[in-house]
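> Scrolling down, you'll hit the structures one after another.
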Structure P
Amino acid sequence: MPLDAFETLADPTRRRIVAALRDGEQPVGDIVRQAGVHQSGVSRHLRILHEAGFVSVRPDGQRRLYALRPKPFRELEAWLAEYRRLWEARLDRFGAALEVRHQDGAPTNEDHDR
């Protein structure tokens, strides 16, 4: 059964592998050093990331080079954008309420810090 993007990235080891690949294509040995996980664990997590579409693999002689694929990250960004509008609207209302409170002379945390 395929994992969705959030299930795939929920694992901290997979997030460390993704972080290790941010700077570009790398062989497994380099990923192992950066992720701090045994090679068998990295290989298993790379397989999961590959099956979920987060990484590509390219043969280079005897070794395999792994790289991040942008598509699933763009899909996550698009999904989050819908919620970002909600958060930003709430933050805008909160900021406006703070401004009104400040103009009315009500004490704020900044006033208490002085």
Structure Q
Amino acid sequence: MPKDTPLLLHNPRCGKSRDALRLLQDAGVDVEIVEYLKTPPSEAQLKAILNKLGMKAEQLLRKGEAIFKEKYAGRTLGDAEWIAAMVEHPILIERPIFLVGNRAVIGRPPERVLDLV
């Protein structure tokens, strides 16, 4: 992930993710789009993303996903274990995530991505 190129971790099937991308495009932002379900972030990349977000790994989880309910609901895991779960099951990663340099935001609501423009 280039440091200075704005990057959007995107799921085109997600309405919020599509809205965030549209807002960035309308604002004239030249953004690199990474469909993270096709090209999942590595453990190191997830750690860097969490650092930029200022979040713990558990805060980045989509707890409504079926895989979460089946395998992880009610479990108390540490950051490394949650990161491993997200690497194994990228659908668990909250979306969209917009990264610019050393900053990042989760685009919920989608307008939050404009905070970094």
Structure R
Amino acid sequence: MSRVRRGFKARQRRNKILKLAKGFHFDRRRKYKITAETVKRALHNMYKGRRILKRDMRRLWIVRINAASKSLGTSYSRFMNNLKNKDIKLNRKMLAEVAARDFEGFKAIHEASK
């Protein structure tokens, strides 16, 4: 059996990884073995970061809604429960936006939920 020269396909596979390492410094960009490890770690951290961002944004929305509802004399959990019981379907992102930018509108939503 003849020897297979691993030129084109191997280079193509390596170049795919090396392209992802754009912006890395020194050997992290030039040497394939080190680059492959770094890119793998970077991709994993990107994945984690997207999940953490979602988590952090939800926490921020809850804090904003809680602050606004506390100023109107209700806790966050009671307010959300009232919204659910009255079948007012507003998500936390929109409620937080209304609470931060249009407090009179939030008051109206609060009164409607009672």
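Nothing in this text is a laboratory measurement; each read-out follows from the coordinates by a stated rule. Source: prediction; values computed, not measured. Cβ atoms are built from the backbone, for glycine too; each structure is taken alone.
> Given that helix-only ellipticity at 222 nm (-39500 (n - 2.57) for each DSSP H run of 4 or more, over all residues; to 500), derived from a single structure, equals -20500, which label among P, Q, R identifies that structure?
Values: P: -20500; Q: -9500; R: -25000.
The read-out comes from structure P.
> Right, another one. Quick check: 3.0 is what I get for distance in nm of label points 7 Å out along Cα→Cβ at positions 12 and 60, calculated from one of P, Q, R. Which structure matches? Mind dumping the intermediate values first?
Details: P: 3.0; Q: 2.4; R: 4.3.
The structure behind it is P.
> To test your reading of the models, identify which of P, Q, R gives 55, 14, 10 for semi-axes √(5λ) of the Cα gyration tensor in Å when calculated.
Details: P: 44, 17, 11; Q: 24, 15, 12; R: 55, 14, 10.
Structure R accounts for this read-out.
> With relative contact order in percent (Cα under 8 Å, 6 or more apart) computed per structure, which member of P, Q, R shows the largest figure? The partial results should precede the final answer.
Numbers: P: 21; Q: 37; R: 18.
Across P, Q, R, relative contact order in percent (Cα under 8 Å, 6 or more apart) peaks for Q.
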